[in-house]
Structure 1
């Protein structure tokens with residue numbers, strides 16, 4: 001079964017920078033497909049999460065959180081509409097935050113940061129190891145996105161919903 005890797009806090013603001021395409025080539029034995037520059041990879045060859053984690057830690061030039069999901073987890077998440085009833089507009093971006101494990105207790109939802117008519121970040125759902133939300137394209141948004149993990153109590157790594165859909169497309173295409 002294919003796996004999907006999400007690295008936390010890499011290639012952001014000049015910190016923990018690396019070239020994901022180079023890492024993918026160095027880990028070719030795992031059948032790595034690089035997705036963008038944020039440290040997202042599809043692993044196509046059968047391997048254990050533990051073995052993959054060790055290989056990643058050996059090849060990365062820095063320490064970082066590594067979240068590994070099964071292909072099934074992501075396909076299942078995309079098959080439902082976690083954003084049903086939420087606004088869709090050019091200035092609103094849908095995102096998913098990947099958690100290292102399930103939450104022991106769920107936050108009250110929706111969790112709105114900068115509440116009011118001009119909210120900047122809104123967490124609308126949590127399912128398993130995934131939190132779903134929306135953010136507005138604004139200069140202050142990044143500060144509020146950073147508060148999500150403080151509010152839910154675990155470290156997260158966040159990706160655009162379009163990225164998750166692209167990963168699932170690869171998984172369903174047979175490339176994985």
Structure 2
């Protein structure tokens with residue numbers, strides 16, 4: 001509640017009006033001073049937070065790199081999508097990444113009309129899910145598995161596996 005709420009103060013002359021303006025300006029100035037102080041403190045804490053995040057990342061990145069080198073020397077349990085190695089404090093996981101496909105839809109549609117018509121959707125865009133089942137990757141080249149024919153408009157870009165430490 002404001003300090004003026006219960007008072008029967010009235011502004012009924014220039015002197016009281018001038019006093020009220022000065023009071024408002026003083027209150028606003030005090031508010032601005034405290035906001036500036038708070039903003040400085042927020043920036044200081046934000047800088048400390050960023051420093052803490054960066055420092056932790058440096059330490060954990062180093063240890064993660066050492067764990068990855070160790071992982072390369074052991075026999076993890078492997079599936080088609082990942083390799084894992086369990087320890088008491090957590091699990092080392094290497095997720096095997098699929099290639100990232102860059103597709104030229106128009107070029108692939110033109111090719112698929114003659115070579116793989118079942119892969120064509122009515123709206124004439126490539127049904128990549130169906131066509132992909134029939135392909136293999138040879139370097140960056142995507143080819144039909146049964147004929148070895150290069151698929152124009154399709155390119156496979158290898159991606160590195162993702163290594164994680166999971167608690």
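Throughout, read-outs are computed from the coordinates displayed, never taken from laboratory work. Keep in mind that this is a model prediction, so the values were computed, not measured. Cβ atoms are built from the backbone, for glycine too; each structure is taken alone.
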Quiz item: Of structures 1, 2, which gives 1.42 when Rg/Rh (Cα atoms, Kirkwood Rh) is computed from the coordinates?
Solution: 2
Quiz item: With FRET efficiency 1/(1 + (r/R0)^6) of positions 94 and 110 (r between Cβ atoms, R0 = 25 Å, to 0.05) derived from the coordinates and found to be 0.05, which of 1, 2 does the value describe?
Solution: 2
Quiz item: Upon calculation of helix-only ellipticity at 222 nm (-39500 (n - 2.57) for each DSSP H run of 4 or more, over all residues; to 500) from the atomic coordinates, which of the structures 1, 2 produces -16000?
Solution: 2
Quiz item: Here FRET efficiency 1/(1 + (r/R0)^6) of positions 54 and 158 (r between Cβ atoms, R0 = 30 Å, to 0.05) has been calculated and equals 0.75, so which of 1, 2 was it run on?
Solution: 1
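Upon calculation of relative contact order in percent (Cα under 8 Å, 6 or more apart) from the atomic coordinates, which of the structures 1, 2 produces 23? Intermediate results must be reported in sequence, preceding the final value.
On the way: 1: 23; 2: 20.
The read-out was computed on structure 1.
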